[in-house]
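Take a look at the structures listed below.
Just so you know, all these numbers are worked out from the coordinates, no wet-lab data involved. Not measured: the values here are computed from a predicted model. Cβ atoms are built from the backbone, for glycine too; each structure is taken alone.
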Structure I
Amino acid sequence: MIQDNNNLEDQVNDATDHIEDTTNEATDTINEKASALKDNASEALDAAKEKANELAGEAKEVLSNVKDKATEFINEDAKELYGNAKEKATEFADAAKEKAADLTEDAKETYEEAKVKAKEFANEAGEKISEFADVAEDKIDELTEEVKETYTEAKEKTKGFFSKLFGKK
């Protein structure tokens, strides 16, 4: 009987250890998945920022080129080329404005895409965390039920043992 009680105690300890191991594994898996999804979202956002900065730099360069060209035209023979220079400067300015508008639009689109990706990653992480939590909860419920059953059996065996030992019914 003592051995039965020792075996029962070992079974309860094993079940408790199993619950702790399963909970720790589920927590580790959830943390790893959430971290990976967070890293992916962060990388997408950084890429969008980098692209926006790159596009802004290109727009600045185009505007600088327009300014340089306009200065060249003004410094040449002003009387002969004044009309042409003014026309060319306007064309370059319009082109630069158009290019800047295009680059700005591209930057906005890239930013919006990154924002959508980040949201998708966050939603995915939430779903995965929920799935892992559900699995962990189910495992804990199963193990809790097994421990209760084992405890009840041990309790009944112990009562029977003491009844036999002391003659009580």
Structure II
Amino acid sequence: MDGIREDKILQVTIFNHFASSFRLLIACVGFICILIYLRFDPDAITVFGIGLLIDAVPALYLHIEYWIKNKGEEYEIRDSEIIQRKYGKEKCYKNQDIEKIIVYLSPSLYKNSNFHLLSIESYHYARIRLKTGEEIVLTCLLAPRMDKTLRQMKGILFEKRKKIFCAIN
């Protein structure tokens, strides 16, 4: 059916929390399995515990930062506009109000790869610059792949940037 399209609603959900932190959950399960196999050897606990902390702390930092940034927000992405619903108020941003969209991705997501060595590689966000100077930040807790979600908007300059640690500055 031509012309009929479902608009994309973005909001923080349990599925999006799980999708972002999936690599960290896999690392924790792997850590526990290795420790069981090694019969909880104290040296193994130390070595693998330090490795897990090196992976987990930055990922948890990003997860909390993203959640704080987008909690209580909902966005409706259409071809010609973005509708923001925040604390019961609704704002509409037309395409002509948007200067450009910049999506910050880890190197593996930038290459469109699903192979991640570290848990932080699944975290990414988009910065929508408005012509008024205002900015909207949409994180991966709203949609698992923000770059693919925002590509549907027509006539807007779209830019992808690599960033190793995708903290919101």
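For which of the structures I, II does the calculation of percent of Cα pairs over 27 Å apart return 33? Considering all the candidates, the number was obtained from II.
Across the set I, II, distance in nm of label points 7 Å out along Cα→Cβ at positions 95 and 143 reaches its highest value in structure I. When FRET efficiency 1/(1 + (r/R0)^6) of positions 103 and 135 (r between Cβ atoms, R0 = 35 Å, to 0.05) is calculated, the result is 0.15; to which of the structures I, II does this value belong? The read-out was computed on structure I. Ranked by relative contact order in percent (Cα under 8 Å, 6 or more apart), structures I, II are led by I, which has the greatest value. Calculated for structures I, II, mean count of other Cβ atoms within 10 Å over residues 87-94 is largest in I. When helix-only ellipticity at 222 nm (-39500 (n - 2.57) for each DSSP H run of 4 or more, over all residues; to 500) is computed for each of I, II, which one produces -37000? This figure was derived from I. The maximum of FRET efficiency 1/(1 + (r/R0)^6) of positions 119 and 159 (r between Cβ atoms, R0 = 30 Å, to 0.05) over structures I, II, that is, the highest value, falls on II.
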